Structure formats: C-alpha cells, structure tokens
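Colleague: Right after this note come the structures.
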Structure I
Amino acid sequence: MKKIPSKKNVSVLWVKAVIALSLSLLTRGAGAAETKPNIVHIVADDLGWKDVGFNGCLDIKTPNLDALAAGGAKFAQFYVQPMSTPTRAALMTGRYPFRYGLQTIVIPGPAGYGLDTSEYLLSQCLKDAGYTTAIIGKWHLGHADLKYWPKQRGFDYQYGAMIGELDYFTHSDGGVLDWFRNNKPVREKGYTTQLIGADAVKYINEQKAGTPFYLYLTFNAPHTPYQAPKEYVDRYPNIADPTRRTYAGMVNCLDDEIGKVVAALDKKGLRDNTLILFHSDNGGTRNAMFAGQMADLSKTKIPCDNGPYRDGKGALFEGGCRVAACANWPGQIKAQTVDGMIHAVDIFPTLAALAGASTAKSKPLDGMNVWATIAAGKPSPRTEVVYNVEPFRGAVRQGDWKLIWRSLIPTSVDLYNLADDPYEQKNLAAAHPDKVAALQDRLNALGKESAKPLALIYVASVGLAHGKPRMASEDGRGPALVEDAAHAITDEGFGERDIVGEDHH
C-alpha cells in the first residue's frame, strides 16, 4: 500500500520546491544578465527615408527589413550627420564630429587625413570587454595612412572598402583598387553588395559559442554609382525612370543580403541573443552636388526618396539627417514605433552598456544610453540634437525647436517647430527672436569648442598650392616659359631677382 505523506512532510516538500524554484530563477536571471549579446550593426549608404517598405515605400521591395521593423523598434526620430564620414565618426566615437575636425563633407580620395587616433573607438571598447570585432563593408574614416585603418583601430577582422565610393563591379575608384581583407588587397569578381553579404554570412558561421561578437556591417549600397546586377533591375519593369529602376534593384539586393545574414544567425542558433540595428548613414541624395564624384549626375533625375522630409544628403534639413532605422532583438525589444529622439552618438554608450563595457578610456561622450527608449519606447533622455557646427553654418534642436543658421554672407536663419511642422515649411524666425537668439548662443558656444574642419584645411592647401598658371595663348602653343632666374615674388621680398641689363650696374 502506498504511503501517504503527512501534512508536515508535504509542507517541508513544498518549501523545498519553492526554494529550489527560486534558486533556479535567480540563477537563470544571473546567467541572462551575464550573457553578452551579439551585435550586428548594419549601415546603409545614402538610403532614402522612404525607400524602405516600413516607411511607406510602394515601388521597392524590402521584405527582410520590413520584418525586422515589424518585429522590433521602428524609429521615427533617428538622427545622424548629413554626410557619410561625419556619421561614421559619430558612431565610432560617441562624440560629435566637430570635436575632432570631421564635421565638414567627407574624406576625399586624394586626402591624407583621418579620424584622430587619440579617439577611443566603439570597436576598441567592445574588444576590451571581450568581444570579437569585425567590419565588413565601407570604412571612410581614413585611408592614406595605415594608422587610420580599422585593423589598427580595434577591429579583429576587416573586409571591404576604405574610401567613400567605388565601382560595384571593379571595386575601384579612378583606377585604384579599394578592396581589402585584413589590410591586404583583394582582387575578385562580384557585386560589392553580394560580396559583403556573403562575407558576413561566412563570418557568422565561424563564430564560436560563448564568445560575443560585434559585426559592423556597412554596405556601400545604394550610394552612387547607380549599378545593379541585371537580374535585380529586371525585377522592376513597372518603374519608368531608368535610374530609379536601377536604384530599386540596388536596394532590393541590399535587403536580400540582410535577409541572408538574419537567416545565418537563425541557423547558427544565435538569433535570440543578437541585437540587430539598422540605419542609413545620412538621408537619400536630393542634390547632384552631393551624389559623388564618379559620375556626372547634374542632368540625371536623382532616384532617392526622403518622403515628406525636406531636402537630403548634405543638408541640415530633416531630409538630410533623419533616416530610416529599426532595431530587432527577439524578446528584448518591444514591437512598436519609437518616437523618442536618438542620435548616432548615442549608439556607442548604449552598446557599451549592453556589453558591460567600460567607457572610461573615452574622451567626454556626447552620446547617452538610450536602451530603454529603444527596447521599450520610454521617453528619450535626449532633449537636444546638434545637427552640425561648421564655420559657415550650424543647426541645433532643443525640444521641438530647431534652428538652422547660415553665417556666410548673405546670412540666413530658419526656425521651425518640428512638433507642428516636421517638414519644415514655415520659418518662424521673425516671430520668435528670443528663441533664435538663445539657439544662436548655443551654436556659438559649441563653435568655440570645435576643432578646425580638416576638410577645409585640406581643400585650402590644395586650392592655394602654387603651380603653373593655366595661361591662354594666341598661337595655341601654350604659355611662354621663362628661366628660373626670372622675376619672383617671395616671402623674403619683392623682385630681389629682377633681370638687370648689360648697361645697368
């Protein structure tokens, strides 16, 4: 006959079960807290705000990005800098680029400068916290000296391009190869978007369980030149404009490769412990002046669509700096539209906190930990966005008020209330002089903290360098040349080498 336990024994057993369950939950909780998430940080290049389905695009297919956005956070106010190099610098440093001279345009191909090596980068911070780090794709933070390259800046693995734009099939610019793996040139066939995607899948498959990784996956798509495999262009026969049709193929291919990366994480069993963050480096191009230098697009209809937002890449209006963005981490990020302000500089401290990494080696950060905003849509701690500070223009937002100040003659001031006018149609500067003055004071204060723009120093040195004058001639033979001993105007004096005739002593 089966023995029935006494009430006393039942009570003891019940208490033991509760204790065991509590210990189990505590242990599980501690283990979860100690587990560092993998991070796949995907950056698109010059993608229009409305060129993804999750922001309302109807003529380009982006099902993989749409799925990430639908299952996670879709950002309504994700801000970056208006151009590539400044945004990438902000991401890597957690600091506004005006603090170290990268606030103006991008690093040109012939230039020798790069991101100051005294800056402590996100890659170094995560590596110091035990992460394996990789950059697959575009760098654009210095290429003329190896000290600026990713392998020298905290990345264990590197594959892709160093400069800003390249041919998608020859992987070159101006006849110079710009395709490397771990600092060594790589000569291979293929379309860069697909090569980058394939390398990312390979990298994920090689990761070992228990060692967290940070993958900075930086596609050059859909930056100019507008090139896509024929099979992708052929998917869009209903798009009449040929450039938009090619651009659609580029974005579709980008989305396909992102889908393959997500599938690789799933297959490897890493998806539940991997944060995927996606955004563009700036708004889509709307002005041919900012479309790149590899092709003349002055007579081409620019294909990017920033939706209702004003202007695009290179501009301080919302279309240049408010970008398509989403984040996804199963079970950790609530599926919703996040309205709080987030800036590229916030990514560094946010990811560092998730990774349990110290930022003590960093210079003073401009970024804030916005994880609660990303994960649960809680109010953002950010109340100010500095769009940029340059000697000739600047823009800042405080709360709903945004000022754009162009200081070159003729000067201009734009003031917008973005809560009422997110598309910047009504300039309120004349009606609110006190608000204008306060925001100008803020920009002036930031200007005093700014480093000199390295791009302007470079352009001035090139533009003012002494060379042979381009002199016309009637006979078409070119300019008349003289001996080196001819008249010279030098720093030492004027005309000290004047020609003296034989009858003068």
Structure II
Amino acid sequence: MDINNIENIELKYLTVDDFEELKAATLESYGGVLDSYWKKDHIQKLTTMFPEGQVVIKIDGNLAGCALSLIVDYDKIDDNHTYNDIISGESFKNHDPDGDVLYGIDVFIKPEYRGLRLGRRLYDYRKEVCETLNLKSIVFGGRMPNYHKHKYLSPKEYIEKVKRKEIHDPVLNFQISNDFHPVRVLKNYLEGDTASSEYAVLMEWDNIFYTKPNKKASSVKTVVRLGLIQWQMRPYKGLDDLMQQVEYFIDSVSAYRSDFAVFPEFFNAPLMAEFNHLHEPDAIRELAKFTETIVDRMKQLSISYNINIISGSMPELVGDKLYNVGYLCRRDGSFERYEKIHVTPDEAKVWGMQCGNKLHTFETDCGKIGILICYDSEFPELSRLLADEGMDILFVPFLTDTQNGYSRVRLCAQARAVENECYVAIAGSVGNLPNVNNMDIQYAQSAVFTPCDFSFPSNGIKAEATTNTEMILVADVDLSLLRELHSFGAVKNLKDRRKDFYDVIRIK
C-alpha cells in the first residue's frame, strides 16, 4: 500500500453491515491459523453488548483492520485460562459491564495495509477506552508466531530472548513496544495455533489513571494546592500572640482553597526568648512544654479552616529525651506524628537532641505524602523508602541560618524530586532573633520543585518565594502528571533502578 495514494483513514465502530468485509479480511489476515471466523450472530452480540469495544479501521472506505474486546471481572478468570474460556464458546457470557479489565479477543491488520502503524492506532484506541471507562488494565493472550522455529527453548526462555532482541517475534515485539508487559505463559491457549505450539503470553497494559471505585463519598484530588508559609522570626508576647499569627497564615492560605498549610522547622522558636537566661539545653526543654498545646490548637484550626496542616517541627520531650518532631493535622480531625531522623551536629551538641526512628508515608485526601525535616532531605535513602511506599509529595520544613546551608537543602530537595519522580515543597523561616541564643539569623526561599521532564518546568521549579521576605507561596501540583511520568517519562528513574544489583532497606 502506497501511503501517498491514501485519501482517508477512519476509525469507526464495527457494525453488522461490515460482516461480509470483516469475514473476508479475517480469512486473509489469519490464513490457516484460525479455522473459523466470526459469524454474523457473533458480531451482532458484540456490537450490541459492548459497541465501543468493537472498532475497525477503514482506508478509503475499505476495511483495513479490526479490534474486538470484552470487559471482564478478572478475579473470576482462572490464571491459566484459554481463549475459549474468555469467549465462552462464542457466547461471550464472561462479558461484564461492571468488570475491571478490558480483554482483547481479536486484533488484526490486513496484509496489504501493514507497515502503516495502524495496529498502534487500534491499541491506542483500546487504551483510551480503558481510561475512559476507568478499567484497571488491558489484557490479552499474545501469540508467539515464531516460537515453532525455536522449540528447543522453553516459552519463558523464548520470551526472554525476544525481550533482549536476540529473537525477532513480530507480535511480541510490537506489543512490548506499545507498553504491554508479559505476565505469564498460557498453555493450550488457542487450539490450532501450531506456530505458537498453542502457547500464548498473557500481556498486560496498566491504566495509570485507574481509581478503585469507592462506595463512600470521596474527594481524592488530582490537582493539589499547596500553601507554604515563609515565616518571619520576630518577638511574641507569648503563646497566644504566636498562635494568632499562625491562625492568620492558615486563614490566608485557606482563603485560596489550599489543601495544605506548611510551616517551617522550629517556627515557634521565638517563645524561647523568655528562657534566654537559661542554659541552652534547658531553654529548649522549656520550649518543648508548649508543643502539646500548639498541636492541639492546630488540630482545631485544620478542622475549622478545612485544610491539612503540616506543623513544621517543634521540640518534644519523650521521657527525658529531646526530639525534633512535627504533626500532620488532617482536616478530618485525625493527626499523625513524624520525627527528624538525622539531627544536625549543632542540634546534638548544643541542645542534646536525639535522632528519631519513625519513617513512613501518610495517607491524605490528596494522595500519599512524605515529610522530612530539614537535614533529613540531604539523605537520599529516606525519600527513596518513602517513594517505594507511593509518595506523591514530599514536604520539607527547614531552618537554615546561612545561604550555603540553605543551598544544601534546596539542591538536595531538587534532587529528591528528580530521582523519586515526585513533587517536593520546602518551607523555611526568615528574619532574626537576637534575643534567642543559637537562633540568631535565618535565611530562606521557600519553593515547590518538580521532576524535570516535558510535562514539568524544564528547570524543575514550579514556584518559589522571594528570598528572605515574610510571605505565603501558593502553588498547584498535578498528581496525574506523576502517573504519566512513571510510565512514559523520557527517563524512568523509579522503574529503571537496578534492584537486582542494589536496594535500600529499612532495619526494623
């Protein structure tokens, strides 16, 4: 077929009127592989029960290719099923409109139209149907038409050699190039398929946009609005005065319908001023006495302002040990605690701060998030563990006194966004506290970082605040772009990790 002579290519729903042409095309395409073709009543059933699953490609009015599909409840399908099990002796009783998987039962391109990438059009259409109907995946039994030439190999060995490009298999190579991956070998799948020795490979394409149906009212978001608070250190008359400023900022970011309000590390340090006469370890232990009250008030604010609050961090005494901790206060009233895993040399030397031991992601109504306090962001192992748990957004409350200290946090945060294919939001404090020992000056530029790929800013910066200025930074992040990146990015940092060569493990 000369592409220069083509005037029109259409993808259309199959109808019963196409039967005679479909019959001739099927016989021409399959030759002796199939000893039968779809009968007219089969086409009537398929186009009636699931019209959007049955399509043809027509070139200048002539049928050039076809794709037929069913929807199945995959939990009801045996792992070692056959083709006949799926089509139920051509009764198609396994078709379930409420199922979760699109099962391909036929696809072909007539010989004279091959080489025009029409098969890709059919596969792309199936993917669109899968996404539109919110189905979990597309599966089908893929033939291995060149297997009869390599029967000295097991089917598994054959597939591995095809994947390594040591053997060319036109069907498997095409399917793999279209983002389908082998799941298992199916024995005795298609009776009469001698070229494949009646073996097939169960191929699967995962719908990254699939969301499991929820019978409860749900508001899980794909576009999430972040409200970062670039907090200015200043003297406060007491706890109530400080909390008035906290509420002011929460009110401000919630007015923009932000989903998160993020405070910096040790934002409550100004309250240490009244203890400045004490030895520094004693002063911060006095500050720790405010933590419980601050958290309780933030819990109330998260509910009243309908916003998830990340409390930055505060000192907390557990027994006689001092930790750097923070709290996630969800807008549904629930809350969870997080700890700083790596304390800085200064925190250990001046205050006697202890290293934390709790690390995990947090479920929110805006996806899974991770929280690392300042110095922890400079250790890539921690965020990698969180990424393995499905983290979408990493929050980093920080406190840095100099520009080089800030640069360490910023550059590491940007690296975490790239290597873990996630968003990273950092929130810090500005200004100075001349009346609080060990908290003299602060340097910050809060920001939201992204991976560096075509769907994101080329420099990986979604938004950034003005340096050393008290302000809020509001930015939207699209979680669906992360799903696309995981599967279709120019590089795939998460998928391409050599877990056969190295891994990051957590010691329980």
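Just so you know, all these numbers are worked out from the coordinates, no wet-lab data involved. Computed from a predicted structure; not experimentally measured. Cβ atoms are built from the backbone, for glycine too; each structure is taken alone.
Colleague: Could you tell me which structure in I, II was used to calculate distance in nm of label points 7 Å out along Cα→Cβ at positions 174 and 446 as 3.2?
Modeller: Traced to structure I.
Colleague: Consider the structures I, II: one of them gives 32, 22, 14 for semi-axes √(5λ) of the Cα gyration tensor in Å, for residues 222-381 alone as calculated from the coordinates. Say which.
Modeller: It must be structure I, since only it matches.
Colleague: Next up: Given a value of 6.0 for distance in nm of label points 7 Å out along Cα→Cβ at positions 94 and 294, calculated from one of I, II, which structure does it belong to?
Modeller: Only structure II yields this read-out.
Colleague: To which of I, II does the computed value 59, 23, 20 (semi-axes √(5λ) of the Cα gyration tensor in Å) belong?
Modeller: Going through each structure in turn, the value belongs to II.
Colleague: Determine which structure produced the value 21 for relative contact order in percent (Cα under 8 Å, 6 or more apart), calculated from the coordinates; the candidates are I, II.
Modeller: I
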